[in-house]
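Structures for review follow.
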Structure I
Amino acid sequence: MSANSDLEACIDWCRTNGSYVDDRIVFKLTEKVGITAVASEAISTKKPLISIPKKLLITNEVAMKHFDITEPVVSRGNPNVLGQLLTAKLKFGSDEECFHRPYIRILPLKLDQPYFWSADQLEILKGTDLHLMLRQNLAKMASEWIDVLEFLKLKPNDMQFYNKLKSSQDIDILSLFLSMNEISIGTSWLSFPAYVWATSIFNSRAFPEIIMNSQTSNINQAFLYPIVDLLNHKNDTKVKWVFENDEVSFISLESLKKSEEIFNSYGDKSNEELLLNYGFVQENNANDFTRLSLKLEKQMLDNASSFGIDIKDHIVADDCVQFKLTNEQPLPDSLLEMFNFLCKLKSESQLTLRGALEGQDELHEILIQKVDFFKKRSKINRPLAASTDLIATIKQYLNSDRRIYNNSLEALQKLQKQTMRKNAISMTSFKTIFKNDKEFANSLLIAFGIANFEDFAKQGCMREALLLWIVRVANKDSYPRKLSYAPPRYIYDCFQEVNRSIVIQKEDVMEFMSFYKKLFPNLSKKIPETFDVGNWGIRQFIVADNVMDRLVWTRKQTQEPYFILQNKI
């Protein structure tokens, strides 16, 4: 029987068994997207366009009756494992006389979801959230498959594969699955590929059972809904599902023009969800998002939570925290707070402006890496055994993620500028210090050949200059006359505070010895008016290094250091 004949037979079967399908709906079979439904004339009605009796649905109740069990099967939180196994059996089993056969025949063997792509095609997705979700989902499906077979005391067709899954926790399930035979009409219904196929059918077609039963014990319980599941999904489509008189009805809440496609909506989906569940992505998807995952030690995550960082809902594993980025919210507050916390010093009891700016820089580096990654991946410059449509879909997904990361990057750059403007009174640029402290600038010209601020990068002596200036500030009262440039008071105060509380170990001295000997006593002899007034001993530099940790932020984009008052943010 041809695909068109199967489609007509399914519609006839539904109508014969009490279904209503509006005559203005025309179902077409196209090579590009499979079955579509279009309006043969303008439709504007709030009445059902399609109504299907409950007896035609494939529900968990039907599956329990078929397998002759009285209690539902739930595996890994999925209440649909039994329905999925039944769907696999109806498609790949030998029961030609089953009641749902006309419907089962039109369920396509070839699916577009990434589970059924080649290894070469999936290689392009490596490093993306989608590739990670693919592996996680396959591992979950494998556990479900094992659980439901064991519950029903059924023997899988491939015991070697079954035993391998059961015996190892670290198995590469994706590689194993890719090495198995492609789905065909000869596939065993007890095989893992058949279960993955049936799961994908449920993911792309099933409807929530809560439509029929608001008291359902599991909101994830779903059922297959003949005819209505032929309608393609589209975000933002306004539809309504109603259960009355033992029928589930589909109502479109939109006015349809002649020849316009009639869409269903399973809820607003991101491109990742669309690709994993349906095999396509949507251009300019307003519901799209990506995830930024951070692998951190469990203790660090515990400390962050105890400190008050709101990451409870973002922890996805003992050592992983994950933040959702969208075009509407490119920089969640919890993400920014987390990076501020990661840059917090042990000596700090609160989140500071320095930590916020430093955290923004760290996040900036990660976002740049993400943008570059997706930019390179989207340039598919090697031949792929794939249709131009699939290649376009892959590029669209990659570019969609890149745009979100790019939006986050632009938002972060804007935020950092705003943060600096807002807190300008609490920040002092070392460039400004170099410009105004003439005596110190002249000493650097003699000592290092620094004629202008740009020379610091060329000579690689920014750290030395910062430490020397901090010690100079500590010695300000020892100079015979006031410094021509009055340094911010908080720098001097911080030095005195650290000097009083610091405990210097032998290791600290040894660490600074080579640095110190490189500068002294040469500088005190060469430029005594600057570097031989007050205390220029090695201890001063160890203290200054601690002060620099607390007060100095070097902006990564410009490599310009700023002294920052320890403000709470």
Structure II
Amino acid sequence: MNPNPIHSDLPSLSIRRPVLIIVLNLLIIIAGIAAINGLEVRELPDVDRPIVSVTASFPGGSPETVDTEVTSRLEGAVARVSGVKSINASSEEGSSRVRVEFRPGVNLDDAANETREAVSRVQRELPEAVERLAIIKADNDAESVVSIAVSSNTLDLETLTERIETDLAPLFLTIPGVADVRLNGDRQRVLRVILDPLRLTSFNLAVTDVAAALRQAPFDVPAGSLRSTDQQLIVRADATSVSAGQVEDIIISGDTRIGDVATVYFGPADANSMVRLDGRPVIGLGIIRQARSNTIEISDEVLALVKNVESRFPELQLQVTSDDAEFIRGSVREVITSLALTVLLVIFTLWLFIGSWRATIVPALSIPVSLIGALAAIWLMGFSINILTLLALVLATGLIVDDAIVVSENIQRRRSMGLGARAAAVIGTREVFFAVVATTAVLVAVFVPIAFLPSTAGRLFREFGGVLAAAVIISSFVALSLVPALTARLPIKQNAKNMFAGIGNRLLTVYSRSLHWTLDHALMVFIACLLAAGGAGALY
């Protein structure tokens, strides 16, 4: 014997078990609220390409030498790393850079570790003069997400540079998601050996003799740190490990010392860049984020660290000059404001045409349930709160209320025909059940394929289509469960007596007449539609 259909579908269940339906909808809201704390906030979906950059410094090396001795060997090493999509290498005077892009889906940390191992295997093959070999989990051309100006009233630029390199930069590098800390306007302290050509000639010596003596000196001087010009030698040496007097006492040949043919002193290196803030020289720190890391989280950590540094190092003044997170927060805040205004306008529009607050509340309830429930879907799908997902919720606001209006109006229509409240709720919902489901399926079929667009476009709009589809699916469940359960407890709808109700009635009259005309002239309407479609295709 077949079961009674009244007891076997969602509309009848919503009437027989209203408490169960209300609890289910409350669970959707609770799940969405619980998911808020676990949602990541960012500007756009995570579409960063997994990129690892390998950089090296080769002081004094020409571009051709750098390419042959350094870049080609680094390029060959990283080419053996698994998951590599493309390699871009460049050689400049004194520096080498290899940019490695991995295939989508490759874990960036694992890729960086493999790259580091591959580079370490060929490091012995590189010239001894190569220094500052670094592996960065970001594009070397990436812009900083936070810029900081560091100054001091008591320290000169050379000492300030040393403090930043030894104390500040390592602290910022410990922040999760930070790939690199770049300095601008820094001035290294170098040892300058100013040669006297006449004295060199009198002692029958050349610049190369002085350079050789410096290289053989028992001081902590990095390989490749000596650079020569016609009349001076510049050595990058730690001022705490060697003094100018010690350098002057180095023997060049026989009894001839460096001090006999040159003047030795510590001074600032030649400036490659200058940074000023409010007219005073400062050193700029650029915080570079790793690919796929969160700018807002990095910004929060950096700002907290800036306050900590100012208390630990009172002689340093740090000022944040730019912060990308501020723009992201502002953009997200504006979209949230637009979403709130959209919800209010939709509810107000419903009230204008329905004419009753009690009748308006029922379809309006589908908006918060669906939007908050969509937050749980965002968390389950691993998405984030960003401009595109919020725009999807804004667009969904106008769609999710449609099903609730259709169900509510049909139930009220059945009640006005004389059916009881419970019977009208069940029958009225059943009549539009498949129409609501079909509408939802069509909307999902329209937006879900966006996620399958190729390359970056697909990854960018995957979250947009997924969130929109999730909100529409939840709204259809709310319309077919919560709406009939509540509408059955409303009084029979009375005809609204306001200006907007009159406008609606006049529009209904016009629509009814146009509908009859199109049905009477179906062939003409069909041909006109074909011509319009053909014209649109031709214009496209």
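Taken together, the values in this text are just the output of simple stated rules run on the coordinates, not laboratory data. Here the structure is a predicted model, which means the values were calculated and not measured. Cβ atoms are built from the backbone, for glycine too; each structure is taken alone.
Structure values in brief
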item: Entry that produces 0.05 once FRET efficiency 1/(1 + (r/R0)^6) of positions 263 and 327 (r between Cβ atoms, R0 = 30 Å, to 0.05) is calculated, selected from I, II; result: II
item: Label whose coordinates, when relative contact order in percent (Cα under 8 Å, 6 or more apart) is calculated, return 13 (choices I, II); result: I
item: Of the structures I, II, the one that -14500 was derived from, the read-out being helix-only ellipticity at 222 nm (-39500 (n - 2.57) for each DSSP H run of 4 or more, over all residues; to 500); result: I
item: Label whose coordinates, when FRET efficiency 1/(1 + (r/R0)^6) of positions 255 and 407 (r between Cβ atoms, R0 = 35 Å, to 0.05) is calculated, return 0.55 (choices I, II); result: I
item: Top of I, II by mean count of other Cβ atoms within 10 Å over residues 103-110, largest first; result: I
item: With Rg/Rh (Cα atoms, Kirkwood Rh), for residues 151-294 alone derived as 1.09, matching label from I, II; result: II
